[in-house]
Structure I
Amino acid sequence: MIQDIMPLRLRNEFENRQPGKDSRMMIFRENEICIKKDGKLDFPLYGDLEDWCQRTGSGLPEAVYLFSVGGESYFLTSLPGKSKKSQEREVPRSAGRETLELLEEMCGGEEFAFVRMFEVRAMHPKERVFAAATAWHLYRWYRDHQYCGRCGGRLSHDRKMRMLSCPACGNQVFPTVAPAVIVGVTDGERILMTKYANREYKRYALIAGFTEIGETAEETVQREVFEEVGLHVKNIRYYKSQPWGFDSNLLLGYFCELDGTGEIALDTGELAVAEWVHYKDIPDDPEGLSLTREMMTAFRDRFRE
């Protein structure tokens with residue numbers, strides 16, 4: 001899966017540090033990320049930003065340390081979005097509008113390009129796909145928590161941990177992680193496979209949904225299956241979990257068995273397709289990134305052994 005990058009390791013402990021010339025800079029613009037145009041997933045280095053800003057006579061934008069993968073350190077800076085509202089709420093705080101405009105020129109030039117985060121899934125190497133998704137998760141948290149939800153004051157970066165605090169009222173805001181379940185509903189040699197409605201991802205998936213307040217993950221499994229396809233399930237069994245930074249989730253995988261009739265009542269607001277698929281017809285997983293796809297192939301391979 002996306003987090004399986006051994007022998008490399010994600011070190012996500014917060015440190016109050018500054019970037020070096022070889023630090024990788026995660027530069028986002030709305031739902032896009034800046035990458036190098038060299039056929040392999042890589043990102044601008046801090047040295048690239050220093051050279052560009054020196055040539056153009058502008059100041060460097062602020063950089064916030066995110067994490068390291070292996071020996072590579074990753075920092076966040078950002079560019080203004082396309083809307084006026086997003087331009088008024090930049091993350092991190094910049095060195096000025098002129099600097100941001102010049103950086104946007106650099107990131108859209110001959111050496112770099114902006115691509116949609118969705119496109120990053122199919123790129124290589126996997127450890128940088130994981131880095132991009134994790135940075136995107138943190139970027140959205142920083143972007144969406146610039147003001148205190150209690151008193152409206154401006155939040156400040158803490159220097160000792162990954163936390164934002166309000167100097168006015170003392171409110172503390174930590175990174176948001178949304179728990180969600182991935183459900184493999186099985187019936188003998190068949191598994192229920194779905195396709196999302198109105199989503200960019202068009203391949204087969206499994207039943208999925210967010211855990212609600214006061215609800216266990218197992219109760220989420222039962223509720224989501226019934227809401228999306230009108231089926232009852234039994235023998236709910238935990239499989240494994242996965243961080244999924246593309247949507248700020250912690251995914252919890254479960255297998256369960258059909259309880260009763262297998263007639264599907266499709267919720268067309270959530271799903272475009274839901275159908276029973278024999279294990280022999282389950283396709284291979286070329287990406288090797290998602291918990292959903294791993295669960296499909298794990299079900300298939302159980303019968304092949």
Structure II
Amino acid sequence: MTPLYQELPFNNTKYINFYKEDLPHFIVPWHYHPEVEIMFILEGTGTRFVGDHIDKYQEGDVCMVGPKLPHEWRNDDEFFKKGAGLKASCLCLFFSKDLFNGNLITLPEMNNIRQLIERSRRGIKFTGESRDRIGCFMQQTVNETGVTKIIQFLSLLEMMAVTDEYELLASVGFTESVNSRDFERFDKVYQYMMKNFSKPIKLDDVASLVGLTPNAFCRYFRERTKKTFVQYLNDIRIGHAKKLLIEGKMKISTLSMESGFNNLSNFIELFKRSTQMSPSEYQKKFGVKSRKLI
């Protein structure tokens with residue numbers, strides 16, 4: 001299930017594009033694109049796939065998908081039946097992250113939006129009253145032009161950036177993304193983990209990267225991630241395994257090794273604990289034919 005690259009049908013000179021789709025069912029398969037996408041479901045139900053995230057969606061669903069993050073909104077089976085009379089409708093806003101190249105994004109006033117775009121690399125589902133406000137605002141501003149369009153676009157991003165009513169979708173290990181208050185220091189640790197997660201990683205070696213003792217590092221790490229170092233490392237490994245499972249090119253025993261698990265039984269146990277399903281069941285949910293275990 002390798003995602004398809006999608007070339008969006010917009011004028012390349014425009015950085016912000018609204019698009020409304022109104023069909024019996026959505027037709028775009030598992031895909032990705034370099035633009036950031038904000039999707040508001042007007043009508044229809046189905047299953048949302050964002051990275052290694054799977055969940056149901058319905059009318060009113062609002063999500064933000066970052067650049068190059070594979071995704072698909074797949075309608076329920078009844079939408080594909082002839083004469084069903086159902087409709088799949090959505091309002092999408094696409095914008096290039098290049099819009100914020102240069103000095104604009106570095107302004108202190110843009111800090112919230114900068115963090116929002118970073119979070120979007122994992123996909124964001126908005127919830128509660130914020131979801132309703134964002135959807136309503138998109139409908140009200142879809143036809144704006146000129147400077148007003150830019151102002152309303154920034155207002156929309158700020159609205160999304162300041163709310164705490166949201167859920168991150170794809171796992172850290174799938175997206176290779178990180179957001180932290182002391183980004184540069186934590187990123188040094190994170191990048192080391194991403195580069196070496198397929199091999200044994202010693203706590204002493206990671207702690208020394210940021211000049212801390214192992215005990216001090218464990219406290220530092222837990223304060224920023226709400227997880228132990230081992231839990232976070234396993235999340236990265238499981239996230240990578242999910243990516244390989246979706247691609248369907250390796251046997252499960254092989255991809256468990258590629259993801260840093262030297263023991264197949266331990267991998268399956270941790271995978272079940274994380275997803276409440278076996279690796280083969282996970283593949284089946286994504287529509288991937290499972291290879292033999294060994």
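Since every read-out is calculated from the coordinates, none of them should be taken as a lab result. This is a predicted model, so every value here is computed, not measured. Cβ atoms are built from the backbone, for glycine too; each structure is taken alone.
As an exercise: distance in nm of label points 7 Å out along Cα→Cβ at positions 217 and 241, calculated from one structure in I, II, equals 2.4. Which structure is it?
That value comes from structure II.
Rank structures I, II by distance in nm of label points 7 Å out along Cα→Cβ at positions 17 and 225 and report only the one at the top, that is, the highest.
Across I, II, distance in nm of label points 7 Å out along Cα→Cβ at positions 17 and 225 peaks for I.
Which structure, out of I, II, was helix-only ellipticity at 222 nm (-39500 (n - 2.57) for each DSSP H run of 4 or more, over all residues; to 500) calculated from, if the result is -7500?
I
Can you rank I, II by distance in nm of label points 7 Å out along Cα→Cβ at positions 201 and 249 and just name the one with the largest value?
II
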